[in-house]
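Next up, some structures in structure tokens.
Bear in mind these aren't lab numbers, they're just calculated from the coordinates by the rules spelled out. Since we're looking at a predicted model, the values are computed, not measured. Cβ atoms are built from the backbone, for glycine too; each structure is taken alone.
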Structure 1
Amino acid sequence: MTESNEYRDRLVDHLEDLAQREDRATLALLRGTLQEGRALEGLPVVLPFVNPYGRSPDRAEDDALLLAALFAIHPESGSLFLPAALRAVAQTSDSVELRFRALLSASRQDLPVHLRHAVGLVASHGMPIDYRDLHTAIRFWDQPSERTRRQWARAFWTPDNSGETRERSA
């Protein structure tokens with residue numbers, strides 16, 4: 001496991017622990033960080049799990065805050081890849097594919113809004129999400145290769161079930 005994976009895993013482990021302990025106050029605080037002007041309120045919760053020696057500490061903090069807020073909206077962690085969960089939800093709603101298309105084309109700046117809606121949809125159907133994978137997707141969302149977006153597109157539009165649970169790469 002690389003150092004950056006260790007930090008990501010520790011963050012998700014911590015969030016899962018908060019949910020298991022039913023720490024409603026901390027989860028509410030993290031949900032609130034999605035509101036305008038309140039993002040930094042979650043720093044005391046996520047900073048111990050952010051790599052301070054990375055290339056962009058502010059970006060790593062923002063990514064951790066976004067992940068923590070999304071987790072607080074739907075604290076059911078599992079092995080279901082978010083696009084695969086959305087594909088399952090799309091079976092019951094015609095608007096999901098349109099939302100997914102908007103998510104795929106979202107800029108890094110608009111990503112929190114689109115992910116909040118996606119996680120909310122999945123939450124309304126009681127499906128757990130692979131938050132470790134989601135954190136990786138957030139971190140690499142705006143890479144020029146668009147690798148994350150392509151993976152998500154394949155998981156959503158490929159007719160087989162290969163995207164539902166995924167092996168984590170080392």
Structure 2
Amino acid sequence: MADAIARHGRVPIVQRRRTAHPEDPIFRLRGEAPFWAAGGLIHDGHGAVVLVRAARRSTGRLWSTPGGLLEEGETVDEGLRREVREEVGIALRDTTLSRIFNETIVGGSQIRHGYFAQFTAGAASAVLRLGREEAEARWFRELPSDLAFREDYVEDFARIRDAARF
């Protein structure tokens with residue numbers, strides 16, 4: 001977390017408790033240390049954001065923002081850049097950390113703790129190249145109603161749209 005604060009300044013840290021299916025991949029992580037993940041709204045500079053649908057059925061058919069778990073030794077910025085490159089094949093510019101979620105995830109008798117660093121970032125290209133774990137990726141000019149954690153992105157999306165109107 002220190003690297004993120006040093007680079008982006010202080011951001012809100014939001015505590016959240018959520019329920020996940022007991023088969024959710026988050027419960028397959030080894031060890032008891034909290035996980036770190038990064039993701040967020042990647043925009044084209046004209047008010048559209050890229051969203052993905054994962055190929056695995058455990059996620060349902062919800063849209064989500066590109067992102068995922070950090071690898072050992074990765075900073076949140078590095079993890080975001082790697083995940084976006086793997087999922088949609090684009091490089092990022094102007095990353096901005098908007099908030100960090102301190103999560104407790106419950107699935108049956110399982111509990112997992114972790115952190116999700118939520119970003120906005122500009123896409124260096126509008127050409128999407130679908131990753132092997134994604135079923136679909138496309139640009140949206142509005143947040144769809146079937147976006148996972150939609151309420152978490154409304155404020156960031158409004159800032160992206162306002163900046164595009166300049």
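When distance in nm of label points 7 Å out along Cα→Cβ at positions 21 and 45 is calculated for each of structures 1, 2, structure 2 gives the greatest result. Looking across 1, 2, the calculation of relative contact order in percent (Cα under 8 Å, 6 or more apart) that yields 26 traces back to 1. Given that FRET efficiency 1/(1 + (r/R0)^6) of positions 37 and 101 (r between Cβ atoms, R0 = 35 Å, to 0.05), derived from a single structure, equals 0.75, which label among 1, 2 identifies that structure? The read-out comes from structure 1.
Where does the value -6500 come from, among 1, 2, when helix-only ellipticity at 222 nm (-39500 (n - 2.57) for each DSSP H run of 4 or more, over all residues; to 500) is the thing being computed? Considering all the candidates, the number was obtained from 2. To which of 1, 2 does the computed value 4.2 (distance in nm of label points 7 Å out along Cα→Cβ at positions 85 and 109) belong? This value belongs to structure 2.
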